[in-house]
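Following this line, the structures themselves.
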Structure I
Amino acid sequence: MNGFDAPKIEYFTVSPILIVLAAAVIGVLVEAFASRRLRYPLQVAVSLAGLLAAFVTAAVVMSRLNPVSGDVKPGKVVAEGALAADGPAVFCWLLILVLGMMSVLLFAERRVESGVLTFAGQAAALPGTEAEREASTQGLEHTEVFPLALFAISGMLLFPAANDLLTMFVALEVLSLPLYLLCGLARRRRLLSQEAALKYFLLGAFSSGFFIYGIALVYGYAGSMGFAQIAQAVESGGGSRGLLLGGVALMAVGLLFKVGAAPFHSWTPDVYQGAPTAVTAFMAASTKVAAFGAMLRLFYVAFGANRTDWTPMIWAVAILTMVVGSVLAISQTDIKRMLAYSSIAHAGFILTGFLGIRSLTDVAVGSLTGVSAVLFYLTTYGFTTLAAFALVTVVRDGGGEATHLSRWQGLGKESPLVAGTFAFLLLGMAGIPLTSGFTGKWAVFAAALSVGAWPVVIVAVLMSAVAAYFYVRVIVLMFFAEPVGEGPSVTRPSLMTSGVIAVGTLMTLLLGIVPGALIDLLGRVGVFIR
């Protein structure tokens, strides 16, 4: 009778994920046992403490990665091969945790909603019913949003570090299910919020079905779930080529859905508009980091040897995504829908850098590659987007957010600081020099040009010009148009939302003026391992 060998888990290396999961569980216990009066401060404290502890631990993990020299690549495979703690994965952890802390601060904002959270007081109450009115009258707060956000963040941390197909699928579901719930919890415009949640859930379920079917085909081809074994099978050229190509295509559908790339983007504008704005900011920034990190690992490590097979698909998707996002954004009259189509266009720009991927053995440590360019762009996009959506929450119209563009007319006269900050963030999204958006686009365009993808870069430059139009249009409305009726009003937020806006704006400026330190860091750690 053979003895049982206990699995070896490098607990400190994976501790950022475990800490966030532990904080989420503590949040559930707070909901179960703490009094209603204490839940809000306890949940905010537990969430921020857990994310901060995970960030510190992830920073220590990053510092302990193997030194980079010659052919030595930083990182190691842990948890019996299920996870890879290498440079790109740990950097994604750090970025997701920072964006997560900023998102929790947005979740915790109460001043803009007259002393209550922006989330529904009683999620089970149907819109327009007596139960909903009673919950609103009593000022009930849905503080379960904090552990839900932590569970989503734990899945986001797991996603880019997954080193086998099964772990990647589990991470996809762990990050998605809490987001489906969060999207339907808006205190105002409940029907629109619930419609957004239902659309996101149904389309997300379909995309997960594609993803798991692709996993089955790839497993049939390689006979293994591990990325290293799949890469060996692809390099050897054995097995049915049809299974491989079908699996790659189906898995790409699931991942492209998550990043909001065309033609799998239809959920994005509806969900971004209907979800609570804090949740929209959280999804727009953090989910993209996790999903692109997972895409990089899957295509870079597992399918790098058949790059010539899937590159044409990425070319087509990148071009279509940029065109759809940039052109359709012009006709939008809602600020959140406009930013949603902007997010789609940015997904196309990131995919342009994705084309800069070479085979695993061709990458020189310290060079600008598709990996480092994509990670840099994700960093710039995450901070800018979070700050932009945070500003949307403070521009009010009567009792709610002023999301229609006509209500933003004359904002420059009402609050020059808010309008000026938002204009600067829009210029960053447009890629104007001296902002992080310009440096990010330069990085992904340079990476794509290095592998000869100049047709995609030409389309990207043209679509950047188109995108600049609808960004500048909002700036013109704010500063050079007369307000409609009484015009917009600006609610003074607490230090939490103000801090998110300040950090996001400052990072947009710093990464545009002095990006060298981050680019150098990504050049050193932006190398995957098997």
Structure II
Amino acid sequence: MDRLITLEPSNVVAIRIEQGQRCYGQLTLRNVMYTMPVAFRLQPMNKSRYSIRPQSGVISPLTTVTIEITYDFPQNSTLPGSIPYSDDSFLLHSVVVPGASATSTNDSVPSDWFTTRKKQVFVDSGIRVMFGGSIVMTRLVKNGAINEIREVLEKSDPSWNAINSVDSEGQTLLHLAVSQSRPDLVQLLLEFEPDIDGRNWSGASPLEAAAGSGQTLIVELLLAHRASMERLETSTWGAVHLAAGGGHVDVLKLLLLRGASVNSLTKDGNTALHLAVEERRRDCARVLLAAGAKVNIGNSDNETPLHIAAALGDDNMVKLLLQKGGNKDILNKLGKTAYDVAGEHGHTRLFDVLRLGDRLSVAARKGEVRTINRLIEGGAAINGVDQHGWTALHRASFKGHTDVVRVLIEKGVNIDGRDEDGYTAMHCAVESGNVDVLELLVKKGADVKARTNKGVTAMQIADSLNYAGIIRILINGGANREEVKEVSQKLPAFGNKIGKEMGGMKKKRTTRAQVVHGGSPLATRMF
């Protein structure tokens, strides 16, 4: 017989190391003799590091004894470089002692029992020391030592709960594996059933950590093991918020596909759409909107995503939100609309898309001088265009509101501002036959020779409509009388905007205003 005693569960002494705690492990010895008691003695080769209780004793036939081995791990000391295994070893002496009592324990066995002069003594030097515990496990995970991790988890005492070890910064093993972008480590750890929703000291779960760093495969592994997608009270953001804010489109799509709530709130009341807008993640915003994100939800300050986009001056995001039904009239806690917020941050280019240009143009069309003054004093872009490309001056000139035109000129409007087809306010005043407006424009220095993109002047429009009085005003203002001779030559080439209207006007004496009010397609553009 080669052995009198076997070690359970193996010939490894697993010692748990925790900072500031007693570090110890247990070893179970079994007497394999059927009829004879066996005496044992266990001795560490390095007596300064280990203490053993009991160090010797007698084991009855086919029974066991449990030995506690304490490791001296001083505060602030470093782990052995060979972790999880140590170079330290133990010697186990065993000998058959017929008639000995099993009560001979607690280090009461005479040392001469283990001398070879009288009896056959067996010596086992194959006992290895394996370290476990949080310090060891977290170090192994940080090192990516897959084989060693598996071995420690398999051989550690189940009561240690080694799989849920936490490092000095509150990171669980799963968190550490996620931080290293190691799906293989995550998969290994998941085999041992860790607390999959365990939080680190900042309150984030492994899934949230993976979503925030864009680890699509790890997110998929965690979801396959039923990781919670809902933000708990300990977390500031949920997984869907972190993915959206981080610009991780694939992770975001995966979470939404698995049922994550698209409109769930962060601790401070933001949705994932708020965060995507704040971080200028347009692709994520589109994914969220396609998944049913509510565009007009206000956060704790009642700021909608549109408020945030306006504050950032993000033109494209503002347009996207407006296309998806963003409400421009919602007030935040300070009573400000998205337009007001854009103004505070100096993003004047957003005024028109946020309906400021529309409001100013509507007031100009209606002749509402007080409203125009109020809008301009409130920061309205006086040269802003509405959704049809016209400024307030174009509108007022076309409608014949002389008082509005005067106010706009006094406030500094670009008197020769053009629309996308090259129309100035003078072209509009002439075509609509508004003499008073035309006289004011000429008096204030408007360019009477300005041409549209098709090369048409105000004089040519007036001649085509037989506006003799307007022709005189234009000539007095510096227009060239000879231009009227060019009209018959230019009319065929004017195109849709002028050619068709003017070509018809010349024959039918139909003004542009009549065309607009008659409900032609031009009405959609002009009003």
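Read-outs: derived from the displayed coordinates by stated rules, not from any lab. Remember, it's a predicted structure, so these values are computed and weren't measured experimentally. Cβ atoms are built from the backbone, for glycine too; each structure is taken alone.
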Quiz item: Given structures I, II, which gives the highest value for relative contact order in percent (Cα under 8 Å, 6 or more apart)?
Solution: I
Quiz prompt | Given 0.10 for FRET efficiency 1/(1 + (r/R0)^6) of positions 45 and 261 (r between Cβ atoms, R0 = 41 Å, to 0.05), calculated: source structure among I, II | solution = II
Quiz prompt | Answer label among I, II for the case where distance in nm of label points 7 Å out along Cα→Cβ at positions 437 and 461, calculated from the coordinates, equals 1.9 | solution = I
Practice problem: Rank structures I, II by FRET efficiency 1/(1 + (r/R0)^6) of positions 277 and 309 (r between Cβ atoms, R0 = 35 Å, to 0.05) and report only the one at the top, that is, the highest. | Solution: II
Practice problem: Using the calculated result -0.64, -0.81, -1.12 for log10 I(q)/I(0) by the Debye sum over Cα atoms at q = 0.07, 0.09, 0.13 Å⁻¹, pick out the matching structure from I, II. | Solution: II
Quiz item: Here helix-only ellipticity at 222 nm (-39500 (n - 2.57) for each DSSP H run of 4 or more, over all residues; to 500) was calculated and came to -22500; which of the structures I, II was it taken from?
Solution: I
Practice problem: Given a value of 0.45 for FRET efficiency 1/(1 + (r/R0)^6) of positions 13 and 141 (r between Cβ atoms, R0 = 35 Å, to 0.05), point me to the structure among I, II it was derived from. | Solution: I
